[in-house]
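We did not get these values from a lab; they are worked out from the coordinates using the rules stated. Here the structure is a predicted model, which is why all the values come from computation and not from measurement. Cβ atoms are built from the backbone, for glycine too; each structure is taken alone.
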Structure I
Amino acid sequence: MRDVVIIGSGCAGLTAAIYAARANLKPLVIRGLEAGGQLTLTTLVENFPGFPKGVQGPELIELMQSQAATFGAEFMDGHVTRVDLSRRPFVIEAERETIEARTLIIASGASAKMLGLESERKLLGHGVSSCATCDGYFYRGKEVVVVGGGDTAAEEALFLTRYADQVAIIHRRDQLRASKIMQERLFRNPKIKFLWDAVVTEVQDVERGEVTGVKLKNTKTGDEAIQSCHGLFLGIGHSPNTSLFRGQLEMNEVGYLITHEGSKTNVPGVFAAGDVQDHIYRQAITAAGSGCMAAIDAERFLEAEH
């Protein structure tokens, strides 16, 4: 029997672990399929407070995990395969083990939707990014491309014009899906150009370990071309890792968990933190903040029971 079980080991989960461990709740952190979360896929993080020269994403995760372990948090590799939130204690099945928990903190995050290219995967964090707010600064005076045609892509492209000399939006159709007001902003921005009816088939250059361009295929003619660039930003959205909780917890139409009064879900004793419930900010520092909230909410919930 555990007082607190935390699903996920990114900024939200690890911050929750630090707070719960300091409250002597001996939390168990189940790392999940993407151990460490999206920060493990990034390189230099310059906007996390306390690191004036920046910090490597994997190093930041390692430091937070070490801090949580220092105060008594325990860690379990692997991922959760089933949860039963219909009764308490809650039942969590992971890696052939069954764990019972008085409270559960869900910090399983959200995964960026990818193109599914091998070259894209190899260059992730080395010129391929899913977060303009995180990485846009590194492309000052350079040329970048954004893949997508909805509001996510529009927001990424507009943000990148603060730094890049040119932003090319690559879209598989000949018109955008973005809202009218976002389209108007894109069309009147002199730094933005459009590559219509095109899909990315390869990201170059894997051998150099950096993005130098993308190979495009025209969806109507089949013609191929090379678009030179220094960075590729994915603007095709994120998918919250919440399939385990369908039918048990309230979600919005695309699957993000709905929280109220801080980190509370609709099931008493179950709390959510980080990108699994935040589809607006999606930053390391906001995930950490909500992880703190979830741990405090769990602690107060347990105190009230006793």
Structure II
Amino acid sequence: MAIPDFQTIMLPLLQVAGDGKERSIHDFVNQLAKFFKLSEQEMNELLPSGKQPVFYNRVGWARTYMTKSGLLEMTRRPNYRITERGKEVLKSNPLRINIKFLERFPEYVQFREVESARKPKQQPQEEKEDKTPEEILEDAYQEIRDSLAEELLENVMNCPPAFFERLVVELLVQMGYGGSRRDAARAVGQTGDGGIDGIIDEDRLGLDAIYIQAKRWKEAVGRPEIQKFVGALLGKRAKKGIFLTTSSFSVDATKYASEIDAKVILIDGKRLAELMIDYNVGVTEATSYQLKRIDSDYFNSV
């Protein structure tokens, strides 16, 4: 048979997960390939980029959409397993699970609301006709990036605190701070002094120091935590700090940080994930595309 589209894969994927066991993406791919009776040739068929099998890619997207809808959840390894909501859905014996079906879940609606706010609600064909090819490509790229950012944060939250400290080191070094990784690693995660988790050089020469606070939290960081950090900065006669969290900052915390004399940069979970993507921390390039245009100078020289 032909390789099924990712929406057709959704219900069988949930049925495979129905026994409650943890599974990796490779486990899902192998079991679903048997379910759909795919040939070896179909299993090996690649995307146009040549970097990933088509079926693997579609199973991955089906898993992502099911996770965003609360039917699957990431476990600590990180594998995935069915949730109580997913079990209830299976009990209802749906004939098909697709994007329309998932719209009944608020988590999925929230996942798509950024894209929905960016464009009016349209039928897929109408939407495609209203967009230029470049706009369609940009929308697809942003959707992939947003999904990757959320998955990054899920992975970070499932890792131990010591790993988060190493991640902070890696990110800051990739951004040009701290000199060598060895120097940065000695500084970050060592002090634990009055609201300060670490100190890192602003540049390779060590002309100025930046103080760091890192919180692997689920709840929002409030103003008291920022005040504590600023107080620690003052105690060190420091004027620069970075406060990173996997969650978010309250309105009061953001307002307070913007009004004080010390320069304190707040990096919430969304921005943290975006920086990780931009500086290749915890991600790897799957493929790349080049958009080209006519070289007018070349033809004008004729």
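Hey, helix-only ellipticity at 222 nm (-39500 (n - 2.57) for each DSSP H run of 4 or more, over all residues; to 500) derived from one of I, II reads -7500; which structure?
Numbers: I: -7500; II: -15500.
It traces back to I.
Which one of I, II has distance in nm of label points 7 Å out along Cα→Cβ at positions 11 and 211, as calculated from the coordinates, equal to 5.9? The partial results should precede the final answer.
Working: I: 2.0; II: 5.9.
Source structure for this number: II.
So if we calculate mean projected area of the Cα convex hull in nm² for every structure here (I, II), which label has the highest result? That would be structure II.
Comparing FRET efficiency 1/(1 + (r/R0)^6) of positions 147 and 267 (r between Cβ atoms, R0 = 25 Å, to 0.05) across structures I, II, the highest figure is found for II. A value of 12 for relative contact order in percent (Cα under 8 Å, 6 or more apart), calculated from one of I, II, originates in structure II.
Comparison across structures I, II (criterion: FRET efficiency 1/(1 + (r/R0)^6) of positions 251 and 291 (r between Cβ atoms, R0 = 35 Å, to 0.05)) gives the highest value for I.
Comparing distance in nm of label points 7 Å out along Cα→Cβ at positions 139 and 275 across structures I, II, which is largest? Spell out each step's value before the answer.
Working: I: 1.7; II: 3.2.
Going through I, II one by one, distance in nm of label points 7 Å out along Cα→Cβ at positions 139 and 275 is largest in II.
Out of I, II, which one gives 13.9, 48 for Rg and Dmax of the Cα atoms in Å, for residues 3-90 alone as computed from the coordinates? Answer by label: I. Of structures I, II, which gives 14.1 when mean count of other Cβ atoms within 10 Å over residues 51-58 is computed from the coordinates? So the calculation was done on I.
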